[in-house]
Structure I
Amino acid sequence: MYFAYIRASTTDVRNPPELEPACREVPDDARRWSRRRAKRARLTCARCGLDFRRHIGSDPAAVAFEVTGPDTLPRFECGGCQPDLLAALTAAVATLPEPLPREASA
């Protein structure tokens, strides 16, 4: 099973953050883990405790962002706790071109 998240890196506070999709492999039985074990494996929001395993694709605010914590270590936070990053992601997605229509095969 893979855990997908957005890696956010800021080089300058005056510029918007750079957002990069990323994923990491987690064991197949991770969906059955207890909340405590999921928290130790960093599959929950470091601020509010949102369980990313339970909210996959259900809410845009449940997007996982990897940010640098106060102790300079990377940690995951949800879009609800990082509204600026969620807004930057939404703006980036809005600039993507529309997919080309599929041509009818002969």
Structure II
Amino acid sequence: MKNEAVDWLKIKSNHVFHNSQAKLFVFGSILTSPDSANDFDILIIAGKEEIKQITLHFKSLKLQFISNFGIPLHYQILSCSEAEEVSGFLEMVFSRPCQQVF
């Protein structure tokens, strides 16, 4: 399911990330225990000018995602400056299995 969900995200989100500096990472139980994962966690780090468009995009995908995969899509969107402020959280995310999608 993880690979199918990642491929689906790529297809649905390519137009948002195509000419963007934003980064999207999959992390959490979907990578460490995919058979028992109860959600699909993603982290997005983007420039402030992209946050609104990306937020609206992922709000629109949430219902489609749960309908297609049976688990909720949880996303955290950080601006580059916010990412610097929560470096401890990012260290925790990146110290565990993590897959960059964009």
Structure III
Amino acid sequence: MNLLCPEDISFKFIKSLAMTDEHMSAMRDDKYGIDCEQYTKKKNDFEFGKPKTYYFMDGSEKEYTDLQKLCDDWNEIKNFDDPDYEIKWVKLIQKKETINSSK
């Protein structure tokens, strides 16, 4: 069984983009097929806010903000051993259920 943990991932810098209000950098780990994108808002010309980091796995549209959760899903997919089935995550958007208290 091949288990991935965050310490195993080694991101290599791909590109960066400096925009008026934000900076973006992209990194990748080709060995495990994982991308990392980091966005940092500019407060002014010399100050930056706290960066927001997003992770993506090849073959999945799911977006992660926690690298450990991505590793957990990667381990589940890569170690799933039923040849007749595969794991797919889907995004479901539905209306919120609310309780109407104005009866």
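Miscellaneous remarks
- Structure responsible for 15.8, with mean count of other Cβ atoms within 10 Å over residues 23-30 calculated and labels I, II, III on offer: III
- Entry that produces 3.1 once distance in nm of label points 7 Å out along Cα→Cβ at positions 15 and 87 is calculated, selected from I, II, III: III
- Computed 13.1, 37 for Rg and Dmax of the Cα atoms in Å - originating structure among I, II, III: II
Each value in this text was obtained by applying a stated rule to the coordinates, not by laboratory testing. The model shown is predicted, which means the values in this text are computed figures rather than measured ones. Cβ atoms are built from the backbone, for glycine too; each structure is taken alone.
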